[in-house]
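Novice: Take a look at these structures.
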Structure I
Amino acid sequence: MVFSPLPGLEWAWDIVALIISLISVMLLVQINAKIEASGKLSTIVTRKVIHIFAAPIYVVTWILFTGTWLSRWLALIVPLFFVLQFIAIGTGKVKNEDFVRSMSRSGDPKELLGGTLYYAVIMVVMTIIAFYVPATADLSLATPMALIVLGCLAGGDGLADVIGRKYGGDKKFGIGGAERTVIGSIGMFIGSFLFSIILVLIFSLEATSWVIMDMVVPILIVCIVVTIVEALSPKGFDNWTVPIAAIVMILLLPYLGVYLGFTWAFPAFSLF
């Protein structure tokens, strides 16, 4: 059963869920901005905190939605809001010091038009193509795709940079100007797996048809592939290559004889 505390008024509750979702992610940004302004943490750290936790926090709020045809599109407003904000701030049309302090290394608003914007765009795409609950509100059709993809993008890619900077040492490799370390790649793998499996575990409380032990090996395979792809990605492109690699692998798994326990057929089309 999907969460629906207002029977007959699902649309009204979905609006409440939207507000909770938006406030949750905004709080992360605002708190990080205040901490960075206080000097207790550097911009590098606050930026990565947002990278690691923004998408997972947003995705977890999906469990609040009722699963009607409207749910996906209301949930989509949250990442779309950030996409528009980043474009407006990055092009100079809007000023928001909290966003700039929390999400840019240099303090230049134009930096928001790079990896930060790509991250939000991926959140938009995943909401459209792989929202957790389909329009039928049939939990047997629930898909963990977005949970795994965003788990790899947020937890994996975020921890790769944090761990690589702290413990990676001077031995670096990479192409296209990227600087990777073996320790950073290990962090990428561990972060991808932990965040993906934790998100799947959270949603399995509702999607009881998911057998977690059967999902461990497929998720491990996806995490290995995205770790390799991230290590070989040119500088500034990992926010694209990691989620694309994760999506491709998830779709290829059945052809390799490995199953994640769900059937995915672009659920957005089922709405019309």
Structure II
Amino acid sequence: MKIGKKLTVLVVLGIAFSMLLGANFSYAQEKMSMEEYQAQLTQWQQREAKAKADLEKCQADIEQIKSQIASTEEEIKTTWNEIYSMLGVTEADVNAFREKLNALERKVDGLAALSPEELFKQRKEVDAAEEELNQLKSSKIALLSEMQDRIARIEGKIAQLRAKMPKAVYDEYTVVRGDYLWKISGKPDIYGDPYQWMRIYTYNRDQIKDPDLIYPDQILKIQREVGPGEYLVAKGDFLYKIAANPEVYNDPTKWTKIYEANKDVIGDDPNLVFPYSVLIIPKE
């Protein structure tokens, strides 16, 4: 029993001694950490001071750059004013010209979204856009490099419209046994009017030599829209009147050009043209 008590006392003393050593060691560690903290704090303060100095330098550099930019912008403005003066225009004129080009390009982009058939129907809009661009090109402002680039881009888009647009819009009809032009023209899905047989005949002059003679399985073109270089004769028309039409030649004396190009369907009498005939209008 005495031995056991002694052992218990020794264990308790050992534990107490260990706790005392541990406390001293922790205190030493805590003291070292504080010293390190002070050293780090000093480093951070030095870095902060350097950063503030660098920031002040950057701010000074920024102010200098701002001053240089302002000076450069003033030089650019002066140069542009000299250019405007040489062209005899103002900055407002140039801005207005730029907006006209922007509006025209939006219009051309809108036409580009149409199908080829719809574009064909709107071909006068394409012509009008090209005419407007040509008018803008005649301005002195068009000499500016920026405007030349914009004009060239719009010209390219109009050329793409021309390439996309079909030369004509027509359907096809396959001749069956017992057909003749009068009968075909009267069909509801053709023209619904037998008197328009001349339209079929003259539009297919390349393959119909005799209007009374067509063949089964022959494929005929059924014109739906009058294309460029074509004219659909209306009742009361005659060559002199057609040539005077502003959309043709706007000159009645040029009726002979129409006659020479259409002798095969008009015949020997230039005074006699039939309604619904499709005439070729030669370019001037």
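Novice: Out of I, II, which one gives 17.3, 53 for Rg and Dmax of the Cα atoms in Å, for residues 72-207 alone as computed from the coordinates?
Specialist: On the way: I: 17.3, 53; II: 24.6, 84.
Structure of origin is I.
Novice: A follow-up question, please. Taking mean count of other Cβ atoms within 10 Å over residues 120-127 for each of I, II, which is largest?
Specialist: Details: I: 22.2; II: 15.5.
Largest one: structure I.
Novice: Computing relative contact order in percent (Cα under 8 Å, 6 or more apart) gives 12 for which of I, II?
Specialist: Details: I: 19; II: 12.
This figure was derived from II.
Novice: Still on this structure, please answer the following. Given a value of 10.0 for mean count of other Cβ atoms within 10 Å over residues 48-55, calculated from one of I, II, which structure does it belong to?
Specialist: Working: I: 22.8; II: 10.0.
Traced to structure II.
Novice: Moving to a separate point now. Of the structures labelled I, II, one was used to calculate Rg and Dmax of the Cα atoms in Å, for residues 56-135 alone, giving 14.1, 42. Name it. Don't jump to the answer; show the numbers that get you there.
Specialist: Numbers: I: 14.1, 42; II: 22.0, 68.
Comparing all candidates, it corresponds to I.
Novice: Among the shown structures I, II, from which was the value 14.8 of mean projected area of the Cα convex hull in nm² calculated? Please report the intermediate quantities before stating the final value.
Specialist: Working: I: 14.8; II: 42.7.
The correct label is I.
Novice: The value 0.55 for FRET efficiency 1/(1 + (r/R0)^6) of positions 40 and 200 (r between Cβ atoms, R0 = 35 Å, to 0.05) was derived from one model only; which of I, II is it? Before the final figure, lay out each step's value.
Specialist: Working: I: 0.55; II: 0.00.
Source structure for this number: I.
No lab work stands behind these numbers, since they all come straight from the coordinates. Note that the structure is a prediction, hence the values are computed from the model and not measured. Cβ atoms are built from the backbone, for glycine too; each structure is taken alone.
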